[in-house]
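Structures are listed in the sections that come next.
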Structure I
Amino acid sequence: MKRGRVKAVYRAGMAVAVSLGVAAFAWVPRAESAEPITIKMASYGGPSYPIRIHLETVKEMLEKRSNGRIKVDHYPAESLVKLSKAFDAVIDNVVQIALTSAAYEPKRMAVVAAVANSPWNWDAYKFGEHYREPGSFYDFAAPYFEKNGLKLMSWPNVPHGEVFSSKPIRKLEDFKGKMLRTVSSLKDPLKLLGAEPIFIPTSELFNAIQRGTVDGGTLAISSIFSEKYFEVAPHIQIANLYTGSLPVIMNLKFFNGLPPDMRTLVWETFVEADKQYYRRIRQDTTEVINQLKSMKPKVEVYEVPAEELARWKAALKPFYDEMAKTWGADWTRFEKIRETLK
């Protein structure tokens, strides 16, 4: 492309980045442009995954509310961007919106990465009702995204992150020696409980449990159900161990470059979609738990008694002490916010 042509394209609103000889185009329309605004959006999970459904709802709402001025190209199930690479993909404007995991970015997200999937971090439903309020979790977390060139659009939780296992785990002592597939943020807590955390793709988990090389894992109960892990690990311990979080991010420069009316529309659409998501996820999760309970005696859904749950939490005191030591004032601030979301 000739130099004069490149300048002309740039003046028309096309930002050109060339990497390894491949041109990547990111379009930020001028306010007076009548051309449709195309937004690329990447998500994770299969058709029944709750947060993927959340983003599909956002797509429908944006296109309908904008009367065609916004068009969303959705790339589901990591078909364009891997979840572990979503942070950089949005920063680089490869896609403008994506699901991500703060836990994958401990250096850039600091305390936000540490608390995202930590044990007993908050009540998923109360969080959904209040986290956007002034001074609550959104105000706490958003600056960490913004300093990386990102706009935090939504923080959907998947509730009831639970332990599921091939043999019952009813007491603290039952964790001893259990090999449980988990995520990095639960590595130290599971060790304190007495288990041996391992890290394998969920695509390998069913067969690993079936072979007896793994005893179970930690996942949202919706995934335990949809992926049928209960067939090989039929003991599900209800303890609200953690709330899984996959925040939705948007390229900050792209967001700020939208025409003012479209910028407002995009923001308000995410706020409304959030409300719909949390209403739906409460109902869906309750239905899943009830379905699993109905499978008795094939499946055991064991609600850990309060006195036993207190023992589990007490075992994690070294973990929380280390968090307080590492994050100082930021952890103290989070703890105060968390008290309003439990």
Structure II
Amino acid sequence: MNKKAGTGGQKYIPYSERTGPESAVYFTRDLSPEGLRKIYERVKGPITGKTAVKLHTGEPHGPNIIPAAWVKEFMEAELPLGTIIETNTYYDGDRYTTERHRETLRVNGWADFTTVDITDEQGTAMLPVKDGRWFTEMSVGRSLTDYESLVTLTHFKGHTMGGFGGSNKNIGIGCADGRVGKGMIHGRDGEPWGVTEEEFMERMTESTKAVTDFFRGRVTYVNVLRNMSVSCDCEGVGAEPVVTPNVGILASTDILAVDQASVDLIHAMSEEYRHDLVERMESRHGYRQLTYMKELGMGNDRYELIDIDNGDERITAEKAVEGVKPFEG
């Protein structure tokens, strides 16, 4: 197994320089529970049986998470038998233990309408990693393996280590259990946080691949481009101020395509609007998430962007962000 990380995570690859087939990515500007419902209708085909909904439920009073009220309305309409899943954190804080995590869930409104399955509450399970550079298996929350399908509902934003947090981060970090799996991703040779930027992206992506391979295609991905700080939702009220305009919602059955399209929409904005988030992605080598997903055969970085607000018109990233307005909070 090659234990040398790849390179290139600082370089954004324009669409014209990509090769290979295209996947469908759906787009709506409707940032609301109804928008979530409409776009999910386009990508729900693979979902069947007992379904997990993976989202970031946030630190206490986190200002930028997908609102619990939106998720409640969406799930009541589309996934009445679905279960929100989470894992405890690797760092000490308000989600480090199950007890603290459940109090945070209460504070943020999730306990008002559902019981969240903290999947590592009762231990861990190992999932195989096929063709990985760093791992042959990944440790996840045990009860993750009780589900037949996975809906990935992601707040797209920046990330302190990953550069950006899309569906790949939501699964790769979010499904790894809080002690073993997250430690495997963040550390090397027993040293916490002891990996390079490129290596971190690859380890996180291999964790994602273990999960998506387990579900054998019964996964779908929804990215919400709203309240996009350069900070992750794990920073809670300490997140950097939002300066990137709200855009809309993207969805696909292809994880690489939906994360690549999300990044492309940021790059399609004017320099004034994109600067902070692009700087975060470049400085953390975040684009390595995308190129490594492609190397591992997890999806396509070329796609058709389908505007469901306008009769399924095929549009460019530039067209999608036309008319975006400064973030007003």
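Below is a table of values for the structure above.
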{"read-out": "Source structure (of I, II) for FRET efficiency 1/(1 + (r/R0)^6) of positions 112 and 312 (r between Cβ atoms, R0 = 41 Å, to 0.05), computed value 0.95", "value": "I"}
{"read-out": "For 12.0 (mean projected area of the Cα convex hull in nm², for residues 56-247 alone, calculated) the corresponding structure among I, II", "value": "I"}
{"read-out": "Origin of the value -9000, where helix-only ellipticity at 222 nm (-39500 (n - 2.57) for each DSSP H run of 4 or more, over all residues; to 500) was derived from one of I, II", "value": "II"}
{"read-out": "For 0.93 (Rg/Rh (Cα atoms, Kirkwood Rh), calculated) the corresponding structure among I, II", "value": "II"}
{"read-out": "Structures I, II, by relative contact order in percent (Cα under 8 Å, 6 or more apart): label with the highest value", "value": "II"}
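Read-outs throughout are calculated quantities, based only on the coordinates presented, and are distinct from any laboratory measurement. Since the structure is predicted, the reported quantities are computational estimates derived from the model, not experimental observations. Cβ atoms are built from the backbone, for glycine too; each structure is taken alone.
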